[in-house]
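Participant: There are structures below to look over.
Only the coordinates and a few stated rules stand behind these numbers; no lab work does. Because the structure is predicted, anything quoted here is derived from the model rather than measured. Cβ atoms are built from the backbone, for glycine too; each structure is taken alone.
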Structure I
Amino acid sequence: MPGKLTLYTNPMSRGRIARWMLEEVGEPYDTVVLAYGEDGMKSPAYLAINPMGKVPAITHGSRTVTEGAAICAYLADAFPQAGLAPALPDRADYYRWLFFTAGPLEAAVTNHAVGWDPDTERSRMFGYGSYDAAVGALDALLTAQAYVTGEAFTAADVYVGAAVNWGLGFGTLPRRPAFEAYAARVTSRPAYLRATALDDALMPKADA
């Protein structure tokens, strides 16, 4: 699948997820750092790439992919030689937990973080039901096995791992043993360390 890869990102954003995935893939890519606001993510040029005015996004030749989970899944398929997706017959857990984290867990965590949780009656309206139910489901998975699909690291672990590590760091997930052990495993990977160093180097410098 020919074409140049470009990452649109900001080091203080979910763009770190896409950077990590690109480092796992190991293919060369260009980086475009966008500021928040009308001169960056809300500029007409970038809105033509992602009408939501959010990062990350990637372009791969003439193709555009937005949303962290979609970027992880796309890159795993576009570059199968990286070995980041299970064989097609073995993708049940891979898809299940990748999209559980992008959907129900993301909604549960963000709603809870801003101080709003649905009451019992209205919980049926939400895909996650309750914050405790969503967190408990992920805890059960990571207590039972080392990675999302078992013993092998996949692209799903980039997305789930980023969510768990971010949640622990910012206090939006409880510090449960399974979460802490999983975060330690995934963030020790060379690709994660490379990606983190690249993004940290782009962070604004404090005034001397």
Structure II
Amino acid sequence: MVVKVGGAVGAEAAATILALAAADEVCVVHGAGPQISRELTRLGLPVRFVGGRRVTSVRALEVVRRSLSDVNAALCAAIGPRAVALLGDEIGLRAERVHELGHVGDPLPSRPPAVENALTRGLIPVVAPIAAGPLNVNADEAAAALAVGLGAGRILFVTDVPGVLLDGAVAPTLVASDAVRMLDAGELEGGIVPKLRAAVTAARLGVRADIGETAVVA
């Protein structure tokens, strides 16, 4: 199982991760969105997103890596001795650069030996989503790429919202084709956009995908 933890949730997800890891092999991927935005603002650097992905300059990339490292350390400390801290660009996460967004990449399915080694030893790899280059990659998309590459049975997006909201209520199930239609029509916006696109990718490639209480099915 791959568990994606949003930066707004952070170390609070440790109990959930440990409960899941009691019954399954778990690889964690985390974001650091709020932390990155706060630090960029403090430094007077622009905060800009296109389609839910952060436009990343050379200076911003330094902030991204530092913030991801800090969140990684805090999450590993909260999980405890089973956690293994891994930075994506050091373990071979791959991505294709999206030049119009700066130092940003579209993550490719990956099966890093460091992740497999940790899982084999009964540990919990905690991956910061930065790809070789280095390139800033969206954490939701990175989680989906890892889930596909590892052959995971499930990907779970742990976030600070209960699920995908439709007409003010959480949708228990969302068909991938309906999700794509809504996304293409601009009916959804903000952080749910990359989560839903990543969930659709995973579901269509055979990985059970859940965003909170919403199951995305192919």
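Participant: Quick check: 0.85 is what I get for FRET efficiency 1/(1 + (r/R0)^6) of positions 36 and 84 (r between Cβ atoms, R0 = 30 Å, to 0.05), calculated from one of I, II. Which structure matches?
Facilitator: For FRET efficiency 1/(1 + (r/R0)^6) of positions 36 and 84 (r between Cβ atoms, R0 = 30 Å, to 0.05), the value 0.85 is produced by structure II.
Participant: Which of I, II yields 1.2 for distance in nm of label points 7 Å out along Cα→Cβ at positions 100 and 164, as computed? Show your work: numbers first, answer last.
Facilitator: Values: I: 1.2; II: 2.5.
Working through the options, I get structure I.
Participant: So semi-axes √(5λ) of the Cα gyration tensor in Å, computed for just one structure, reads 27, 22, 18; which one of I, II is that?
Facilitator: I
Participant: For structures I, II, which has the highest computed value of distance in nm of label points 7 Å out along Cα→Cβ at positions 60 and 156? Mind dumping the intermediate values first?
Facilitator: Values: I: 1.9; II: 3.2.
The structure with the largest value is II.
Participant: Where does the value -14000 come from, among I, II, when helix-only ellipticity at 222 nm (-39500 (n - 2.57) for each DSSP H run of 4 or more, over all residues; to 500) is the thing being computed?
Facilitator: Attributed to the structure labelled I.
Participant: Another question, then. With FRET efficiency 1/(1 + (r/R0)^6) of positions 76 and 124 (r between Cβ atoms, R0 = 25 Å, to 0.05) computed per structure, which member of I, II shows the largest figure?
Facilitator: Largest calculated value belongs to II.
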